[in-house]
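Several structures are given next for inspection.
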Structure I
Amino acid sequence: MEKLNIPLHGPSLNIVRRCGPALREVLRSKFGCEATIEGVDFESDVSVGQPRRPPVDPVKKCSFQLRGGVELSVWKADLTNFKVDAVVNAANEFLNHGGGLAYALSIAGGSQIQIESDNYINKYGHLGTGEAIVLDAGLLPCKNIIHAVGPCLPKHPSKADVSGAKRKLEMAIESILHQVEKHRLKSVAIPAISSGLFNFPLPECADTIVATVKCYYESSQSHLPLEIRLANHDDITVSEMERACLQLLGPSPSSSFSKVATRSQTPDVQIGKVHLKLKKGNIEEQLADVIVNTTSPERDLKIGEISNALLQKAGNQMQKEISNISYTGRLLITNSYSLKCKKVFHTVCLGKGSYQRNTTPRQVLYNSVTDCLQNAAKNGYKSIAFPAIGTGNLGFDKKEVAAIMANAVVDFAHSCQTEIDVMFIIYPSDDQTYKAFEDQMVTLRQRAPRPQETGAMMSSPPEYEQRNYSHSSRAPTPQITLGGPSEEPMLEAKRWLNGLFYKSDSLVNISNNFIQHFGEREHLQLYRLMEKGVVIKELFEGGHARISVMGNSSEDAVVAGIQVEAMLCNVQEEFVRDEEDSIREALGEKRVDFERKKVDSSSNRLSAFKKEGLWIVKADKVVNPSLKIIYDQKATQLCCSTQNMFQLIPAQFCEMVCKIGFHAECAPPGEAAYGEGIYFAGTVKKAMEVWKEHPKEEYLYFVEAEVLTGISTRGTPGLILPPPVREDPLLLHNSVSGGPDVSVIFSGYQALPTYIITCKVLKGFQ
């Protein structure tokens, strides 16, 4: 993981202070960079000049697996600064956020929280008890707020009052979960609704919430969200939530709370940005981005209990794939097929008595775990599940394996720059192995306990803590630290930021054809920005959509411009999710997976780019089995051959094209002279002419594609479909052309992305 520091001072510091959370989201979506902002206290116009509650470091207390793979966990956390897709606000029926959690969220999220709530009430009327709605999260570090109205009880409620309100609280929780599923949110944080200002007794409130969540997923086929977090900032409420979960979801409901807690709940460990978990379960049933497997040198997945279990669950396609792929470092990486993960990392380890030159079986095991962790972090995966590697046929001692794997995780955590969950999964009946790993978890926790809170998780090893503490006497220097898989996107992000931070005028222009997808929600957000004094205009000229933002100062214009960019990122992500759903439904698949595999640039390809003043920095082969199936079906339907062609696209659309294919929004030409479709160029030179605005940039991103042009004719401006063949209005051409080197298709499925080629513009050609 590469890193780049950008110091903040003067105008740049003020801009980041005003819109830091939105800026982080834009840098992630637009450039694929994770941004850490240090030494900056974010503002919201509601909270300026008002005291802030000290933040609570998130602490995960316990977690349980519900039906459908949904994880239910209990957290001590501050919902105003909690990284989930949505936080739940305990709202009143008029969405008047004047006290309690609602007030805290409204202050942290900015005035737009209350403004949007007021607009909703004015349009639709008040909410009923038990109802929940999804609105925008303003400046909060989440995507949405779910405003839910729980029952309000008298100050000293009777048993009858509580009994009567219980069903209404159940309805509120059910409404929240329904909204989560409807909006395809992957994680949600739910507080103890109605237990504070609304006077619902805390023990009964905790029992009702946990029981309702449990019942909902026992009777539902939903697999969303992936995680429900019961999050509160005070110890009493957190303890009650933990108690309710242990009693209602624990493995031994008849046991007392203390016995269950000490026997079955091994505390998690936080080491820097690595969240280490230990639990019993079947590795093939785990819901994680990556599952790790140990395979034989012959790549026979039937050898070994874990390997065979994964094969039985995934299906024989995984065996076929692993037999034909090449090593990535020490790993063989396959698709997941019927497993609940994105990828399977297969590693080959040595048996305890084996010999390999210049290494030992212990070192191979350590290196294998490290390689899996580094590869997962490098590719942006957020969770990885390990079995107890080596405790079966390889003949390692259980305690030895636990120590080696734990040490590998700790060493990896020292340099890890992104948050990742690491899970050790122990077979349910293997008590000895579980005990060995449990002892290691206890040891890790004892290295650096938090002084303020005995039940909190370890943040990092002692030597790492000391490095942090040595600077605790002074505030960190204001800066943005960019993290990315390579240097190019970080330099692009820095160049974009410098263009905003040091503007000499008060005008920001944003060109992006996803502006055409703005709906009522986005235009309401634009209206709110204009209420703050900026002038916003939407333009659509020559096939290009643009928004101009004019402010009283360059700082005002840039802050509003970054918020517009964040809106565009959200719209683009929603578009990708919808297209992905369409592909899955068309093929009957669970997910749409793709890979970008780095390849060597051939001399022929290098020569073609160099003639145009370009140097190939890297070339990635795109592998997307789902798009390939649809493309092959289209080729059969059109009965035509393939042409190799190019597109020149902005960096922010590379991942999108790899995942869901080509769309006109991603690469509108400089002039849509042959129709409103998807343009391709036959040569690199022609691509530079069709998308002539791009050579002003330092890095250019070409997509090489197989294109089905079929029966074609000359295009004309304004076409939204190919013209008919002869006089038959039902028989259309397959594409249109703009000469020998330009083709325009009107269905993205007529093209298959094959390579993403990143080029640097050589000096003298810019």
Structure II
Amino acid sequence: MTLDTDLAEPSGHTEIPFDSALSERYLVYAMSTITARSLPDVRDGLKPVHRRLLWAMRLLKLDPASGYKKCARVVGDVIGKYHPHGDQSVYDAMVRLAQTFALRYPLVDGQGNFGNIDGDNAAAYRYTEARLTQVAIDLMDGLDENATDFRQTYNGEDEEPELFPGLFPNLLANGASGIAVGMATSIPPHNAAELINAAIALIDQPQANVLEYLSGPDFPTGGVVVDSPASIAESYATGRGSFRVRARIEKVTEKGGGWHLIVSEIPYGVQKGKLIEQIADLINDKKLPILGDVRDESAEDIRVVIEPRSRTVDADTLMESLYRLSDLEVRVPLNLNVLDARHTPRVMSLHEALSQWLEHQFIVLRRKSEHRLGKIADRLELVAGYIIAFLNLDRVIEIIRTEDEPKQVMIVEFSLTDRQAEAILNMRLRSLRRLEEMELKREQETLEKEKAELELLLSSEARQRTRMKRDLGKLLARYGQDTALGARRTTIEEAGPTREIPLEAMIDREPITVILSQRGWIRAMKGHVELASAETLKFKEGDGPLYAFHAQTTDKILLAVDNGRFYTLAADKLPGGRGFGEPVRLMIDLEGERQIVALQPASAAARLLVVASDGRGFVVKAEDVMAETRKGKQVATPRAGALLKIVRAIGAEDDAVAAIGDNRKMLVFPLSEVAELARGQGVQLQRFRDGGLSDAITFKMADGLSWPMGGESGRMRTETDLSAWRAARGAAGRMPPTGFPRDNRF
């Protein structure tokens, strides 16, 4: 495809492929966006809009000692003289330079509403006022000393600096962010004192490890960086990575044993208002059951109060959950993509960025020294002329009074330059006193001495390094960590990744008594009531108790039915103890005719003995029978005609199995002979000539086998000598000891 060129010959147009024309023009646009809008310069850390804002404010003489001027005046000058873009975008850039929660070292001192950390916008620029901060003055130091080049503005009427020469390490101290075409930058702020110390070390040792002086980012909003030193070092070495930043949270204990959390610092870039809404949504949506309330008690300082649902909640668990589910922990990206001294965009390491900034400062030092030498030479020329005039004062006065062209006569007679002669002619009469002559000679000596020092400085790299360290030392006194502005705000404390908090940890741990009726109605009474009283609890007519046991609200309850399918119930979700409860079939998908054969609390670390009515069984881990859905999980697969009969928890020290059949024959054998499976039919535990299995249990052989004597006495009998019943797994067994219960149940 080519551009239409029917009129090409008369107008002098030529045919160009459309894709070539488009790519060429788009490349020009992309480079313009990258170099003149979105990426900061490694030398002063500023984008053009910020540089032009500060330059315009400097020309308006808005230094820290002067009064404020309307931001509308500043924005007007910027868009009219230097930056032909929208006024709102320029004002937004200016607002950010003044926000103490956005910039670690603000460059603009704002008066009025410049927005807040809640996310509220600044007032319109006709209402706000501003002036420069001392940081901005330090950043622009040297503009009057030929320390940097100037270029014409877009309309050719004025000049603007290409970059700022000041010694303040703005790029890394204040950071930067921006999205260009095909690339972006994201640099977090750092502590200026640490940067200056690292730069001083690099002067003498260019390959020094800067991380010995700089521990990590230093955000204006404080917080805690929880990355490991190795992770931080890798990010800085490559110029790419991210930092995990957490809010600063303190646990406060109340009278009576209660407690709450106080958030005093939030992560960088997080709006407090949205953060509180986010935490409130966790409460409303019941995504964090252990969270009770959140409220904002902030004034000038941040103070967000977070209350647990009850005092029994673990504080660390609540904090871990909040870090994972809210912006109390965020990742701040690092992409050290900047323009180098040749305006080429590239990603630098921390060491390279600091080194290039330092290299620029040596260029500035030499340019300022050369500029000062030129000024000294000009002044020495004039001072020499003044001294000649004083030495020949009577003759000079005579020439001025009598000659028509005194300037030319003096030039010839005293070998003066044109500038010297002009300066003598412009002298005031009051300057002709003796004291002035002495001051001129002193000034000449001082200037000659300074000139010699500057010439030595320019001729010696060692002297330049010494001078740079001295200048950085002076800057360090202003931004040291013992000052209010320079004190480190962000703490570096390594912490592990936020872990997935189990559901049990989200539930208040309280004792309950679980009761299941014969007709399948389930309920959970508060507290551990006497299990014997379960017999006297109210049930529906014709119903009665089937299972009753003590548990905790944090427990998982296992329910097994006769077809070998297992279901899992959450103890905290069981209906309350008032009334008859609810049918358990409403909670799980239970087939109509199936009978419940087991209901018990389960520990994930426990093991279970699972046996069918035909005497086949196996050992299974409790974690393998846990079901996450209403449909449950098929664990045992009894053979045709058989049903699941027994599900019992195996004690930690149990080493033997006792089984008894409907034929009243008992068998004892080692637990080790029973296979451990995740699913299946298992192995034959006991063989029966007629009938099937009646009961099975595990126990510790050394302690013997115990069973209740029956009646109301509650006495137990223990048989320790079981040698008569011991045999290999799968045997038929023999009649149980005298006194064994007639129902054939252990």
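Summary table below
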quantity: Source structure (of I, II) for mean count of other Cβ atoms within 10 Å over residues 24-31, computed value 11.2; calculated: II
quantity: With distance in nm of label points 7 Å out along Cα→Cβ at positions 96 and 520 derived as 2.5, matching label from I, II; calculated: I
quantity: Among I, II, which structure scores highest (criterion: distance in nm of label points 7 Å out along Cα→Cβ at positions 144 and 632); calculated: II
quantity: Entry that produces -12000 once helix-only ellipticity at 222 nm (-39500 (n - 2.57) for each DSSP H run of 4 or more, over all residues; to 500) is calculated, selected from I, II; calculated: I
quantity: Comparison of I, II by distance in nm of label points 7 Å out along Cα→Cβ at positions 320 and 656 - largest value held by; calculated: II
quantity: If semi-axes √(5λ) of the Cα gyration tensor in Å is computed and equals 89, 28, 25, the structure in I, II; calculated: II
quantity: Of the structures I, II, the one that 9 was derived from, the read-out being relative contact order in percent (Cα under 8 Å, 6 or more apart); calculated: II
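Values in this text are rule-based calculations from the coordinates and carry no lab data. Keep in mind it's a predicted model, so treat the numbers as computed, not measured. Cβ atoms are built from the backbone, for glycine too; each structure is taken alone.
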